[in-house]
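In structure tokens below, several structures.
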Structure P
Amino acid sequence: MVKHLLWLLFAVSSFQLHAEILFPAANIPQILRSGSNAVIRNMETQVNMMATDHVVMTVKKAVTVLNKTGDDRAELSIYYNKNTAIKSVKGLVYDASGLQIGKFSLSNFTDESAISDYSLYEDERVKHYLPSVTVYPYTVSFEYEVVFKQNLIIPDWYANPYPDEAVEKSSYSFTCKPEDQIRIQEKNYAGKGTIENTEKVKTYHWQVSNLPAFKREPFAPQPDSYRTYIKVSAAAFSYYKSQGSYSNWNELGKWVYNDLLKSRQQLSPEAQAEVKELVKDLSTDKEKARKLYAYMQEKTRYISVQVGIGGFQPMFANDVHKLGYGDCKALVNYMQSLLSAVNIKSLYCVVNAGKYKENMDPDFASMDQGNHIILCLPLEKDTTWLECTSQVVPFGYLGDFTDDRSVLACAESGGMLLHTPNLKPEMNLTRRLADLTLDKDGNVTGKINTTYKGAQYDTYEYVLTKPYAEQLKLLKSYYDVDNIDFEGLKIKQDKGTDPMTTETFNLEIANYAPKGSSMTYLIPNAFNRQGTVAEVSNRTLPVYVNRGFTDEDEITYHVPQGYKMEYKPEDLKLKTPYGSFSSEFIVKDQLVIYKRKFVLNAGRYPANEYAAFASFMNKVSFADMTKVVFKAN
């Protein structure tokens, strides 16, 4: 028995001595641990463009997860569809010392639809896997291969994709035939990539090492402005059995129009006759366009349909006319067809939509820089832009989803980069007037009237479609004040040339002004307080204010008889390159009138100006919280 035990111990010890030790966590340099939740130990991404319709991507990656917060960095998600096939996946899991504790293959992955909840149909699916490990640190090493039946969109390579993930070593290789024409964009890459030529292939290679994690900084620009990444675009391409070539925006826009749009813009004779009848009494193209835009909004609704040449080609215009729905591509194509029926020219425009303003890169054309479609009407002396996916947006209004950025306009003659209108700080206006009464128990009641313009006009688009009871609930998220209640809410929209939303309601705030033995303390700015901005030492990124705005508040308080002003703050005026602020307190008998104006300028400023910017914002925040004090006789 003893001999058997000794043999077993010897066997286990011998196995451990001969077991391969890979990626021990102790070998990670301290500089890569600092600020990291995970560290990429080694990653090799290889893309081989064998033909326009056969691109193979192989990824080998080992990542060490340092703590529970980093678990997401060990997750592997692979998307696929009719044009993308997952060929193989395998992986191993190691403990902190580098000993294997598990393995997985494609059979261990969950498989589910990647369809968005607002989409009628998509063919996108995703397989994903996350190891169940609760002892840290641990390492996941995996390898997978994906085959793309197209090369219109070649996957980008990001050297440092996440701020909390350091990189010990990562490389990217792109291989193609020597005669293939490709364009390469290197962003924030130190040095230049290398090229290896043989008789049969040409390989481009990039590599980075020892990239520490980077911390998120407030008011920082979009990550792509400072992250390291490589984009590759092939001149000749194949996509869903469609072939073409381009090397600039003009050629790409021409392909989009002639291959994706032109054949899908016909309306039936009956539909054309209906459209012409609608505008027969109108004299100008703008009046006709306004009428047809209202017709389109009433007749259709937005539903995402991500099929048909990978989601790039719209539905037929006549199908939208009959069915009454479509995605952004289909609705813009339909609106363009309505305008064409009455001889009004318009431009189908691809835009990178979102709260952040992102331009098309003028020096690097590619199909993956846009995610939304809008319509441009180059009317004489008055270029008008249309958002076609909303049933409530005014004619000619672009909100903060698509304003102030370059877009690709697609026409039969070719593509061109245009720029959408810029909503300036003075245009993005919120003006609030409140008439409130403070009683002796510290309760506040009264009425508020607020108008929203420019980018702030969008504030109520979501609320407008909700039942009244839900509107009141949503209002509480906008007015984040304890014990506040509303009634009599009315929302009115002016959809004219200067769109404006107006809200009015009655309110009650219980115990708003706390009381001492003989004093009552009131913060006059009840509804629009600027939060504090963190102070950051050793700032590395530029200061970026994505969108400017103007807020104006005037609140009148009726105070009880016998209340005497014991203290009021000094009036304040601030003026900086980043914006301006003023506050004023006017006392008249039993009235206290509080006036506030805050202007924040959009802009980009050097990193060394962050302290001054934060100081300005925090002075505003402090002023917004100042109290007036009353003494009761």
Structure Q
Amino acid sequence: MYELLNKIDSPADLKLLRQDQLEGLCNEIRQYLIECCSENPGHLASSLGAVELIVGFHYVFDTPEDKIVFDVGHQAYAHKILTGRREAFRRIRTKDGLAGFPSPSESVYDTFVAGHSSNSISAALGFAEAAKIQGLKHKVAALIGDGALTGGLAFEGLNNAGSSRADLLVILNDNNQSIDGNLGALHNHLLRTTTSVRYNRFKARVWHSLGDSRFRAMVQRWLRGIKSWLVRKTGGDLFESLGFRYFGPIDGNDINAVVNTLRKLRILSGPRLLHCYTVKGKGYAPAEADPVVWHAPGKFDPESGERKSQPRSVPRYQDVFGKVLCELAASDSRVVGITPAMATGCGMTEFSRTFPDRFFDVGIEEEHAVTFSAGLAAGGLRPFCNIYSSFSQRAYDQIIHDVALQKLPVVLCLDRAGLVGEDGATHQGVFDISAYRSIPGAIIGAPRNEAELRNLMHTALKTDEGPIIIRYPRGSAEGVTWEGLEPVYLEPGKAEVLKDGNELAVIGTGPAVNRALEAASGYGDKVAVYYFRYVKPLDTEMLEKIFGVFGKIVTVEDGALAGGLFGAVSEYAASHGCKAQITPVGIGDAFVLQASQAQQRADCCLDTGGIQKILKKFLEI
């Protein structure tokens, strides 16, 4: 079935193929991607669209000596398959399997971690400059998607690289026609001319003969003016203005066009950008028809394209957030919703349809999303800015400088907080409490179920100073009733007793406290459970009572222990002379690798059984 693919165990094997065999190989790679991802879900549509770009790069360049930096790893599946991981790919994003993103610890062909977007150009520039300083001759390329190009870091990298004269190739994988399109014969002529070996040799000789004369500068300005006019027509003026030589656009799904163009660009030097049009989901009709759904479709039938989604009896936290946001917006015209390119994932699709004038998708721009929200708040509105917890890390300065310093009532809803599962180390939302708890005036709430999420959102709307941070996990909620009930105002800094006890106290936050409550139920009146829905401000009155009664305390949180709830409780104990023994349950000083959420929680003792074992051990001391 995979006559060509089964012969490829490294890019060296790929180079043994004739160029006229590459189209067949690309078709086999696509079929293999579809087969594997139908049973072991992953990011499908993006990788289907980038097959020819990856095959072409490994065919023309000499990896791993030549470097390719991906942005993001969603488009790198073919790269993993071609670099000695074909069979291992069947277990991608599983426990002890391949990571979902390029990782240098996994393969010498993976040059840089590529879990989040927009970092490829900056990293690739670093590789290029390092090679120049060390006198190395290898080539460096960044493969960046048009979506990632909206991130501010990408433009910072472009700006620096364009002025550096670094030997850097940027390959723009444009799958959404986001830059002006092909001009037919004129564009093709420009591409052939600017990539021609003869043209570039002649140009080099002319520049050399002219030396550094004033006449050379005049000729250069004149030629730039003509080329700028031509390139502007094909969408490259932006890149030319940043100091890049622009080539394209080409059909990035035409393997011969990709190979022939890369061969010409490989022998050039300096900052250059190749613009490639591709089709997201290329080669699989369902994915081409709906690339949003097929970005990460879950399990599906590869023949019919029918997705094998399981009926959901319990809503996801993301769905609850979206419904409550619509509820708030219907009752208060000041409510607006902001997302950095995650409208579907975070549950804001219905809000965008119902309140289109109050919905803002700003692209992959978390820093801008936060400062934009601050401006909205300063202008009299009540913004609910939804950002995945791990992505919010990029906006740390804006949360402090633009929101907290001015005490603006911006509600930051941190989706995917805690352990996220198969996306692995790059996406774990475990650092937000530690990062934001030190910010003066910040309110941090962690609801333990969907009713609490709703109540915290209603409470946030009535809170006049911020930032107000609400963190909640990925996936299914707890299944408690919330729709139709009257919302409850939850006073910041007030905790709740879930279970009385007399020997050991559990202090938990977020849904992890539910697992603690289940674990404690087997110990009768020995174990008390306290729910601190607010990690900041802490309920110090409740803490004073707890430390006055218990000499043994366990903290439970779906987040980093350093600086998290454990840190907050320990700081209180140290500053108030409390002598209780405190044992933490949460994420230790290590990155959590890919596995299911259930497996990750078990590994971190955050499931009911794990907490129960810790309680038993602590009670026996």
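Read-outs throughout are calculated quantities, based only on the coordinates presented, and are distinct from any laboratory measurement. The structure displayed is predicted, hence computed values, not measured ones. Cβ atoms are built from the backbone, for glycine too; each structure is taken alone.
Brief remarks on what is shown
- Here the criterion is mean count of other Cβ atoms within 10 Å over residues 279-286, and among P, Q the highest value is seen for Q.
- Winner on percent of Cα pairs over 35 Å apart once structures P, Q are ranked, highest first: P
- Structure from which -5000 was derived, helix-only ellipticity at 222 nm (-39500 (n - 2.57) for each DSSP H run of 4 or more, over all residues; to 500), options P, Q: P
- Looking across P, Q, the calculation of mean count of other Cβ atoms within 10 Å over residues 55-62 that yields 18.9 traces back to P.
- Structure responsible for 5.4, with distance in nm of label points 7 Å out along Cα→Cβ at positions 271 and 455 calculated and labels P, Q on offer: Q
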